[in-house]
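The following blocks contain the structures, represented as structure tokens.
Only the coordinates and a few stated rules stand behind these numbers; no lab work does. Note that this is a predicted model, so its numbers are computed, not measured. Cβ atoms are built from the backbone, for glycine too; each structure is taken alone.
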Structure P
Amino acid sequence: MIKIENKQTLNNALLELVKNDFDMARVVKCVEKVNLRSREDGFQALLRAIVGQQLSVKAAAAIWGRLEKADFVSEHNINLSTDEQLRECGLSRQKVNYARALAIAKIDYKKLHFLSTDQATEILVKVSGIGRWTAEIYAMFSLNHPDVFPAGDLALQEATRILYNLKDRPKEKEMRKIAQRWKPWRSVASLALWEYYAKNKNREGV
């Protein structure tokens, strides 16, 4: 598997992507630059993804900042914390439970790097609070997989609506069907569409 882990591999994948799809070529031309969004792997990366669920980028960053300041970003310290302390950082009751579930899951994060997207996703979604979107975001940003498309992402749905001039935002099932045309570079298409969303909406998508 070729991983999208540096600018060179990203640019090579972009060339392949736009060569086969006129609409995606239009997106890339419009945004001018597609940014690599690699993140650290491991517990903190997944915890941060959970924190960001159904929140704006700005709100999620504020909560994460408070968790970091309180030093509640490790499995050990999450286990030592009280629900009240986590709630004071901005986590909802549900996300407190999710954080605790992740802290006791004992995921083998190194092993995930050697698995396919489907295999890694299957392991991650077994943890309470990690749905398909969170697992796919992790596979894309922390494992650098090239062919991931988080079809449930609202920013991707809106960017696709704008791109194809659709009346309504396409739902997840339709998004997965549309994204088939971008294989085997669906991660790169996602990155381009997030930039497209940001340019059209003047705000970051993920």
Structure Q
Amino acid sequence: MEFTADDAEALTKVLRWRRDVRHFRSDPVPETTMGRLRDAMALAPSVGNARPWRVLRVQNSGLRNSVRLEFERCNAAAAAEYDEETRSEYSALKLAGLAAAPEHLAIFTATDPAAGRRLGRRTMPETLHQPTAMAIHTLWLAARAENLGLGMVSILEPARMERIFDVPESWEFSAYICLGWPEFTDDTPLLHRVGWQKNQPTEWMER
């Protein structure tokens, strides 16, 4: 199959408008749409075809509340490490959409899956975490193409998340995802808009 210039333009548009969403509407996401996102995530590349990502769809209110409390604990600890001026800027940031997002996904990486038969990870065991990251990115783009927003909550302590969800010892926490319809769309990242950090150009260096 050959792709067209229109296909390339559409992909660039999805990449540009993929944002880390924090402001969600609470409207539910249809099950048919969730099914398409699950199928899209399954298309992500994986070294050795190990497919180590493990996804928990978090619908239990008690578990959601535990995650929210863990975020608040970690967020307060992070704020305390900044000087007073930066702490004020940090505290003004909205860093999670936990309250409104209709869908929550807890994503883990299996550290010794039988699938793949260890191909490619004897020398680089981190190749198990890389496919999980690519699966999340694949989900992110697929969600944007469905006019959905996705936000990653990274201010969480992995070991505590593993205990909250009582996962097998071989699973390592990778990400907590909020998913739903965004209150607004913008091609400018939040951290750009508020002056926290702008993108630095990617340099390709020759050797």
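For the reader, a short list of remarks on this structure follows.
- Identity of the structure behind -17500 (criterion: helix-only ellipticity at 222 nm (-39500 (n - 2.57) for each DSSP H run of 4 or more, over all residues; to 500), calculated), options P, Q: P
- Comparison of P, Q - label where relative contact order in percent (Cα under 8 Å, 6 or more apart) is highest: Q
- When FRET efficiency 1/(1 + (r/R0)^6) of positions 51 and 91 (r between Cβ atoms, R0 = 35 Å, to 0.05) is computed for each of P, Q, the largest belongs to: P
- When FRET efficiency 1/(1 + (r/R0)^6) of positions 27 and 131 (r between Cβ atoms, R0 = 30 Å, to 0.05) is calculated for each of structures P, Q, structure P comes out greatest.
- For 18.3, 56 (Rg and Dmax of the Cα atoms in Å, calculated) the corresponding structure among P, Q: Q
- Test item: mean count of other Cβ atoms within 10 Å over residues 11-18 calculated as 13.2, pick one of P, Q: Q
- Highest-scoring label, criterion being distance in nm of label points 7 Å out along Cα→Cβ at positions 83 and 163, among P, Q: P
- Structure from which 21.2 was derived, mean count of other Cβ atoms within 10 Å over residues 155-162, options P, Q: P
- Given 0.10 for FRET efficiency 1/(1 + (r/R0)^6) of positions 67 and 123 (r between Cβ atoms, R0 = 25 Å, to 0.05), calculated: source structure among P, Q: Q
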